[in-house]
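As structure tokens, here come the structures.
Coordinate-derived values only; no laboratory data. If you're wondering where the values come from, they're calculated on a predicted model, not measured in any experiment. Cβ atoms are built from the backbone, for glycine too; each structure is taken alone.
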Structure I
Amino acid sequence: MRSYPVDSPHAAGRILALTMIVDGNLVGSELAALSRSKILDHIDLDHADFQHLLKDLCEDLLTSTSHGAIQVDNALIDSVLEEIVHPDLRRSLLHAMWSIADADGWLADAEAVLLTRASNAWAAETNFSSPSYRRP
């Protein structure tokens, strides 16, 4: 799997691409959700570059097949998530990831795993809660 500089447009774009294909099914409603979210503008990535990232991700995943099946395991998900460290970027990406995953009206198991891992890893490290929140 390729690696990208931390918090780079390519690292962020790959997470969005993974959200689209992690369930093995890229549908038009997910692409529409990506467009509506304006996240590509936020991360400074144009649609052509995103398409290239999507292609590269698919190629990377195809090189690591197991018995003819693509495996997106927790270690792979975690390594991709680790390339994003800025709290605001994490929040923006997580919001867009939810929109993409929910676009087809069905949250597949693989999407749920990706979203859960992102929520847990990023919230734990960036304190998603508001600064005024105090634990009882």
Structure II
Amino acid sequence: MENYHAPKLENQLCFPLYVIAKEIIGLYRPFLDELQITYSQYLVMMVLWEQDGLTVNQIGEKLYLDSGTLTPLLKKLEIKGFVIRKRKKEDERVVEVFLADNGRNLQQKACEIPAKMQERLNLTTEDLLELKGTVQKILNKIQK
């Protein structure tokens, strides 16, 4: 006997959000491969391009990541020469992250990515702003 009360995948909000996130990240991959960074590393770099010299915890707050997830990303970015991690002199438990010259130079190349993604998705600026607004509204409700 079929269970008519079981949730159907096609009726769930979570599934299309999951799929679109996965697919969008996949579309970023060729552009980020040219920069030799992953999508997660790209997010970290965007945070630092906006505000250099943040602590690991501050970066984590902006990206909704804990330090256990963020630390390996930062180590790899440091090995690639994009960031420099320094322990704060006043409190050595706190690690600050700064852009290296290579990280600053990477920003110029990364500036092309949003336009390339918009072209790849074949969406208007208005479509993208509407979608972002709707997703942000959901995020704001979740965070209350």
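For distance in nm of label points 7 Å out along Cα→Cβ at positions 81 and 105, which structure out of I, II has the highest calculated value?
Checked I, II; max of distance in nm of label points 7 Å out along Cα→Cβ at positions 81 and 105 sits with I.
If Cα extents along the principal axes in Å, for residues 9-48 alone is calculated from each of I, II, which structure is the one that comes out at 26, 20, 15?
Answer by label: I.
Output the label of whichever structure in I, II has the greatest value of volume of the Cα convex hull per residue in Å³.
II
Can you rank I, II by relative contact order in percent (Cα under 8 Å, 6 or more apart) and just name the one with the largest value?
I
Using Kirkwood radius over Cα pairs in Å, for residues 25-88 alone for the comparison, can you identify which of I, II gives the largest number?
Once Kirkwood radius over Cα pairs in Å, for residues 25-88 alone is tallied for I, II, the winner is I.
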